[in-house]
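Some structures to go through are shown next.
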Structure 1
Amino acid sequence: MSQPKVNPALLKGEVILSARNVSKVYGSTHALKGVNFDIRRGEVTTLFGENGAGKSTLMKILSGVVTPSSGEIVLNGEVKVFSSATDARDQGISIIHQELNLAPNMNVRDNIFIGREIMKPGGVDFAEEARLTAHLMEALEEDIDPLTPVENLRLGQQQIVEIARALSVNSQILIMDEPTSALSAAEVEVLFQVIRDLTSQGVAIVYISHHLEEALEITDRAVVLRDGAMTAYAHRDEIDLEWIVRNMVGENFDLGSPPTGYAFGETALAVKDLTVKGKTGIKLVDNLSLEVRAGEIVCIYGLMGAGRTELMECVAGRMPQSAGTIELEGHEVSKLSISQRIASGLALVPEDRQRDGLVQTMSVGENLTLASIGEFVRGLVLSPRKEKQLVNDSIRNVTVKTAGGEAAIGSLSGGNQQKVVIGKMLATKPKVILLDEPSRGIDIGAKAEVFRLLAENAKQGLAVIYSTSEVGECLSIAHRIVVMSKGRISAVFDSSVSKERIMAASGESLVA
């Protein structure tokens, strides 16, 4: 992994890139408003802000993806106008995007070197590409064969491939937009060591994360954006979690508490002796039993590989079960298809909203109505009035910030896209809703809105089951916390439990 030839002892802390009075206007929307931003060699500059604050727009400008409406970019003392992301990359700026940008039908090696293949007389040097890919995987402590198709990797491993691709480029500046959103705690620590190694060699890192405490661990300087403008800037020694939240949202936010004032109903979902096996025959979910009552909110916590996703997807019909039964309000649904389970009142919000939750070529409204289209179709005739009413009701009920149902789904922030996925499934009028990592890649304000939405629906009798790998999210709205480890339930707690006990039950130690 070659790096720029710099002397970090002489250059660390030197401004390598500056954005000067940068603005970006899309129609009547001012995504950025005169932002001044410095990136320093050998340091991690962390950019904080809610979804829609302008973070991704600024990073796209710095990496050549979009052109600013006004202002200038100064790189190594020279004003630059990047014609494309490739142009910016050739001048030493690489970016790891929040949403994965991989070709799933291609293998890991080809994804890493696509568009900049290593050539030899006679064609592409696939052997050298594979060797370098294996070296990158080793540096990231991932046992991934370079010839493995990307579509066969779990989401966290795909994130590692995205990171490896950026690391394979000789970069002065590496922009990381939510690089840990799908990584386990162990994988995050490996990435942080890679970041420390890079900065020690003089590489400048721009880091964006909604995991605030995690970001504090790695940052040297912090910048906060709000409504397209920079609102705060400080050195690591001057900031803490309260400082970040206060400057992001104007108050000290929390994620809510378990809703009270009502009684749970009868058992809504009963999972009995469920076993799910992987392709190699290994038990991913091992003889697991769980009951959830109407109106109850249950959080399933566990480390990567604990079996949380496999449990969710099996219950929803996306993965086959090897043994056991699944009952919805006393009726077995184990043999029903996905669509039949949805029609029966069982809905899933998947972990990967881009791949599994949304259709990128459709509008906000079309995505919202996709799972409940039968509500306003009679025979071959669609009722536009009923469809529009459902779209408007869903946008209002889940508080999606959008110009309207006709807006492109890609125009929404990550948090609002997640609310569209949740709204789509709520529109099916479920009795049980499963949410796999519902806060992945969204900011603290959007998290609070999502959890508030779930709490309100639980009060109306909806059984809510959500999974998370963030222990702080367990202690928000959940009435009951189920800890999974190696495919089994290792502990069950009520909402008064401590973080330490949750983490200990999962096999994780609490790092001070």
Structure 2
Amino acid sequence: MSNQNTAPGGFLGTVERIGNKLPDPAMLFVGLLFIVWILSWLLSYISFDVVDPRSGQPIQVINQLAGGPFTTFLTGLVTNFVTFGPVGTVLVAMLGIGVAEHSGFITTGIRALLNVTAKWLLTPMVILVGIVSHSAVDAGYVLVIPLGGVIFYAAGRHPLAGIAAAFAGVSGGFSANFVPSSLDPLLQELTQSGAQLLDPNIAVNTLNNYFFTTASSLLIIGLGWYITDRVVEPRLAGLEIDGDAEGLPEMHELQDNERKGLRWALIAMVGGLVILGLSIAFDWLPWRDAKGALASFSAPIMRSIVALIFFLFLLPGIVFGYASGNFKSSKDMIEGMTQAMHSMAYYLVIMFFIAQFVFAFGASNLGTLLALEGAELLKSLDRFPSVLIVGIVLLTGFVNLFVGSASGKWGLLAPIFVPMLMSLGISPDLTQAAYRVGDSSTNIITPLMPYFPLVVVYCQRYVKSTGIGTLAAMMLPYSLWFIVTWTAFLIIYYALGLPLGFQASYTYPAS
């Protein structure tokens, strides 16, 4: 494949060419690990005045090359990998998905869906599903993004455009949702803790940004639709699909055995969902947390999402396989799981090195230092509240390139920004909304995000030469449009005085 096809001219072409000249993702993280070690050694001799709000002590960079930290790193080498969240999430979910894919359930279901969905509505449908998937924690990364490619491919469109649209909805629109998710109570707790530093009696509602995130979902769907169809897909027109398309759906009429298998598989899937719904409604199983909430991170239902995805696809996959005649014995089911694991081999190699980098980066306090130093710079804007709101968005988006955890960033920034803006008359609700905009917009362009290499693997299924640069250039238009337009949307929303959420206000004290 020529460079002309994979990296056309213009700014995005330059981004792609530079990005694809970077080392293999695995080696990139090896290099970053060495950089962390060296920086932690050099900066450990410097005393910083910035105070960590969690401990009340000045931040100190920990030398990762010192005896204690380095032996801790070596003794935890295996643990760092096997306990790294995205590894188990992806592999367990892929076991169930592998059975559903090998039996033909997924491809047949997509063909049936395409038969009743207008082609021009595929893009907003994929983005919408991606946004809703936030309610199931990380389900969108292992379900919606690869299915976006399959759906576009089956419809005769470029599959990488489908992956881009899904990625934009799942990750770029992470804080745009009209369905409450586990992110809401997580951020609320951190916001309330920050606010109580100034006002011990203040209470923040869990859905204090609900109306804003609901309106934002419409914005993200519209923006994502335009960018996919008008910017990204035309740019991909000359990119040859040279991957292994075996097993991907082709658009032809369903056969009788496929209709029979699909009918029984959907009955099994719906039956499973009904049983799950009843168990939640009538407390047959202890799905709720100690406070009776379903959407908190500690609720068993949220902690069981990966297991539920596994069974959600395993059960109908098995039913479809036997009902359609594609499965003859249990060996076929195991073969589906085995093939799914084969496709994850490269991902596992990358995850090993990412896990080591993430551990060293966190242990060194470099990410904490970066976030707090940026916050100190923004304090100089305290006379211009509206400009400060924009500054919070931009700082969060920048820090997000290096610190992927939403809770980790807000845990650092909330104790600084929330009380500071409260003293200027700005409510914790508005400050949190600004954080959410910045946190979402740059998720899709940083290779340091744990699921970014997984999306590269999804793309390589269709275009073998896909690299970090290809994906970054493909997602950069979404990121730029999202952060600029979404920030402007927040400012206009604020100026019009539209309700942010339940029991939310724009001012402190609430008027």
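Any read-out appearing in this document is the output of simple, stated calculations on the displayed coordinates, not a laboratory observation. The structure displayed is predicted, hence computed values, not measured ones. Cβ atoms are built from the backbone, for glycine too; each structure is taken alone.
One table, with the values for the structure above:
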| item | result |
| --- | --- |
| When Cα Rg over 2.2 N^0.38 Å, for residues 259-434 alone is computed for each of 1, 2, the largest belongs to | 2 |
| Among 1, 2, which structure scores highest (criterion: distance in nm of label points 7 Å out along Cα→Cβ at positions 227 and 275) | 1 |
| Structure responsible for 27, with relative contact order in percent (Cα under 8 Å, 6 or more apart) calculated and labels 1, 2 on offer | 2 |
| Entry that produces -9000 once helix-only ellipticity at 222 nm (-39500 (n - 2.57) for each DSSP H run of 4 or more, over all residues; to 500) is calculated, selected from 1, 2 | 1 |
